[in-house]
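For reference, the structures are reproduced in the following blocks.
Every number here is computed from the coordinates shown, using simple stated rules; none is lab data. From a predicted model like this one, the values you see are computed outputs, not experimental measurements. Cβ atoms are built from the backbone, for glycine too; each structure is taken alone.
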Structure I
Amino acid sequence: MDLERESLNKYRLRRTGDMLVDGVVYLSKDLLKLVKRDKSLQQLANAACLPGVVDPVCGMPDIHEGFGLPIGGVMATTSKGVISAGAVGMDINCGVRLLSTNIEARELSIPTLRKLIEKIEEYVPTGVGKKGKHRTISGKFFEQVAHEGAKAIVDGGYGWPDDLKNTEEEGSLPGADLAAVSATAYKRGEGQLGTLGGGNHFIELQLVEEIYRPEVADKFGLQQGMLAVMVHTGSRGFGHQICNDYSKGLLAAAKKHGIIIPDRGLACAPADSKEGKNYYAAMACAVNYAFANRQLITYDIRRAFEDVFQGAAGDMGLRLVYDVAHNIAKWEKHRGQRVLVHRKGATRALPPGHPQNPRAYEQTGHPVLVPGSMGTASYVLVGTEKAAATYYSANHGAGRTMSRTAAVKGITKEQFDTSMGRVLYNSRNYKELLDEAPDAYKDIDVVVDTLADIGITAKVARLRPLAVIKGKD
């Protein structure tokens with residue numbers, strides 16, 4: 001696939017063959033070398049062939065090969081276009097939330113940090129297939145979560161009212177209907193609320209190391225030198241099963257509606273068809289589940305802080321800065337028309353003054369949270385008006401350069417130890433974490449600067465990891 005350099009950090013994938021629109025990819029010179037190692041550009045071109053796709057499909061700086069749409073891909077379709085499960089992703093509403101504190105990070109000793117991650121892990125089960133410890137959150141409560149999202153958790157006494165104000169969509173995507181969810185997905189989801197999972201998911205204690213825009217950081221409640229807590233997880237087995245179910249079902253739907261799909265991973269149906277509406281309703285259940293999952297984990301993190309410091313969580317801050325979704329499809333208005341924006345491994349980035357910003361962030365734009373790989377920095381950004389070119393989207397992380405298998409086989413203990421530095425981690429066996437080692441990912445600073453240097457995003461703060469909790473795959 002040939003890319004044409006259009007301007008600084010911007011490349012165009014010209015429409016050829018069955019493509020209906022162009023592709024646009026945002027890459028620095030260093031990232032340009034990496035993108036040609038996998039099939040991500042071909043996957044972007046495949047997405048450009050789908051009915052109703054809007055010009056252009058976009059690739060973020062962290063783009064890499066996925067299932068269907070590449071991770072780091074953004075695709076919008078018209079109301080007469082399609083909806084695709086593979087363009088949303090397996091882990092529906094995998095996302096990130098950030099908590100600020102008024103605790104000075106330099107005052108925390110290594111034993112205290114260790115106590116914190118141990119206490120958090122005592123409350124929050126980690127790893128694939130783990131069940132939650134809040135046994136009362138099942139049955140009707142689970143059904144309420146699927147339809148109402150984080151609101152059900154807060155109303156149940158597991159959060160603060162302001163938590164919802166500082167969550168994308170206020171923690172609840174309209175249109176959810178459990179009737180569109182399979183019995184298998186229901187069973188997988190019912191017991192997993194309040195769990196972290198495995199893979200790239202984490203809970204991280206961070207130092208607010210650098211502030212770039214003090215007036216914006218102040219609005220976000222971020223102060224240099226203070227401790228922050230980042231949570232990265234999604235809809236667990238519930239969302240994964242929904243994606244599996246509909247990735248298969250939408251293959252038949254595409255054939256029924258006469259849609260030729262260039263790749264099985266982009267199985268789709270017209271968004272206004274019965275099959276398309278059913279997928280959206282099921283996806284919205286998983287979106288709500290993920291918001292609720294991160295909200296319940298937040299409750300448990302606050303409990304852990306109270307136990308370790310013997311004080312009230314509110315006195316320590318532990319305020320929700322924001323919560324953003326990564327893998328989601330939402331109806332939004334762009335360029336004067338209503339479109340369905342699929343963001344897969346991409347984060348919404350609304351500029352100052354945009355009407356969909358939370359009230360507290362109307363003048364700044366909402367926080368855009370971009371986690372780094374384990375052991376490397378994370379960023380808080382804001383979108384600008386130039387982000388209109390990407391459907392107000394930004395990258396969601398660093399992006400992999402090595403497969404999990406290659407990382408486990410190729411990264412040595414010495415390399416792992418060097419990349420982690422003094423960052424504490426919860427596993428006693430480093431081999432359990434090799435697939436998520438920093439060396440398996442792109443340089444987060446380079447990825448973030450790719451959009452910041454051309455004004456699509458603006459950097460607000462840089463966060464450095466102190467201690468990280470990971471789940472075993």
Structure II
Amino acid sequence: MGRILIVDDDDALSEALAETVRSLGHQARTAGSGAEALAALGSEPIDGVLLDLRLPGMDGLEVLARIRRLPEAPPVAVLTAHATAANTIEAMRLGAFDHLTKPIGRADLARLLREMETASVRFEAARSEARPAEFIGSSEAMRKVQKTIGRVADSDATVLILGETGTGKELVARAIHDHGRRRDKPFVAVNCAAVPADLWESELFGYLRGAFTGAHADRKGAFLEADGGTLFLDEVGEMPLSMQPKLLRALQERVITPIGGKPVPVDVRVISATNRDLAERVREGAFRQDLFYRLHVVPIELPPLRARIADILPLAEHFLARSGKSLAADAAALLIRYPWPGNVRELRNVLERAAVLARGERIAASDLALAPEAESPARFDWPDEDLPSAIARLEELLIRRALARSRGNRAEAARALGIHRQLLYTKMRRYGLLPADGRPGHPFEDG
């Protein structure tokens with residue numbers, strides 16, 4: 001299972017539970033409050049949560065709701081000594097994996113952790129109305145992605161989304177689904193990196209009752225769960241070679257065969273994603289060339305966050321919106337100059353953690369858990385001012401720097417900034433870097 005987070009304000013019970021979890025072969029981390037639990041989820045990978053309902057400050061149901069809103073929420077089991085019909089129904093409505101009464105015995109805990117482990121590798125089925133895809137940012141790089149999404153949304157073309165970890169590949173897949181003609185049908189996601197080798201066929205194609213030992217009931221599998229809608233294969237580059245011919249056949253023939261059953265036609269739009277170089281995987285013999293071509297009909301490449309600087313502060317404001325907190329100027333400056341190796345996912349985690357832990361209403365640079373040695377071509381020493389003023393200062397600084405590096409070539413500077421040249425002219429006029437008439441002879445020329 002990996003790392004289990006135990007959230008309980010009773011230290012003795014929490015430590016006893018942690019000891020049992022460790023004895024069952026898992027790692028255990030404890031948290032005494034909801035705020036501490038959310039901070040832990042934002043700072044390290046957590047594979048499952050055991051959550052008490054009665055907590056100081058934020059109660060367990062609120063903690064559960066916040067966890068379930070996270071982009072990669074782990075399964076959460078509620079353990080309470082005060083189970084009622086109301087809190088059981090509400091916990092399950094909010095997405096709890098299970099709702100159990102304390103104390104829980106070792107055998108029951110072992111069973112629970114096994115079931116949570118299975119749940120964590122299975123696909124997530126979600127209707128498009130549950131959480132519509134939302135894009136934040138207007139950099140030229142993301143505008144290009146958004147235009148491509150609009151062009152392919154209503155088609156059935158297979159899409160391959162490429163990009164580093166944390167760039168938002170599933171968000172793009174959901175956007176294609178949500179804006180297309182299949183929007184009212186299921187969106188089913190399969191994390192290919194998490195499926196055990198011996199479960200691949202049953203995960204994708206399902207099985208019939210009695211097909212093998214332990215098959216006590218029929219199971220549809222991802223293709224049938226997504227029938228009429230979209231199947232998203234995340235990290236498809238991790239799929240074992242033995243499974244690739246079967247996936248290729250399903251894509252070509254639009255027919256799948258459940259284990260122990262007969263061929264069944266399916267109507268599924270397949271979108272896949274990877275952070276690997278699939279062409280290189282093909283050359284290494286780790287990925288079939290024919291499957292690569294079948295998936296690579298429409299490629300969409302997501303840029304890393306460091307290549308879309310203009311989107312960092314709008315994203316930051318979006319992630320902080322629910323908390324009611326805002327960024328101080330020094331924090332905004334630090335966000336801009338940090339290289340973001342974990343991309344948008346890292347930015348979200350940093351800000352959610354800061355929103356929980358920062359004492360005041362304004363988040364300062366000291367509240368951001370970022371490496372102090374982050375490389376920066378410029379140093380910032382500004383007074384504490386409002387965010388719009390800080391953004392304007394940053395924007396002017398970045399434009400001046402791009403123009404200086406391009407030796408006044410506006411076209412080259414616009415490309416470096418990721419904006420259209422006409423937008424660069426507008427901003428140059430705003431900051432007094434271009435005469436109102438824009439006549440030739442100004443120090444910054446097109447070159």
A value of 27.4 was derived for mean count of other Cβ atoms within 10 Å over residues 88-95; which structure in I, II was it taken from?
I
Identify the structure, out of I, II, from whose coordinates mean projected area of the Cα convex hull in nm² was calculated to give 25.5.
II
Of the structures I, II, the one that 2.3 was derived from, the read-out being distance in nm of label points 7 Å out along Cα→Cβ at positions 72 and 104
II
Across I, II, relative contact order in percent (Cα under 8 Å, 6 or more apart) reaches its greatest value in structure I
Note: helix-only ellipticity at 222 nm (-39500 (n - 2.57) for each DSSP H run of 4 or more, over all residues; to 500) at -9500, derived from one of structures I, II, originates from structure I
For distance in nm of label points 7 Å out along Cα→Cβ at positions 32 and 320, which structure out of I, II has the highest calculated value?
I
Quick check for you: by distance in nm of label points 7 Å out along Cα→Cβ at positions 24 and 360, which of I, II is greatest?
II
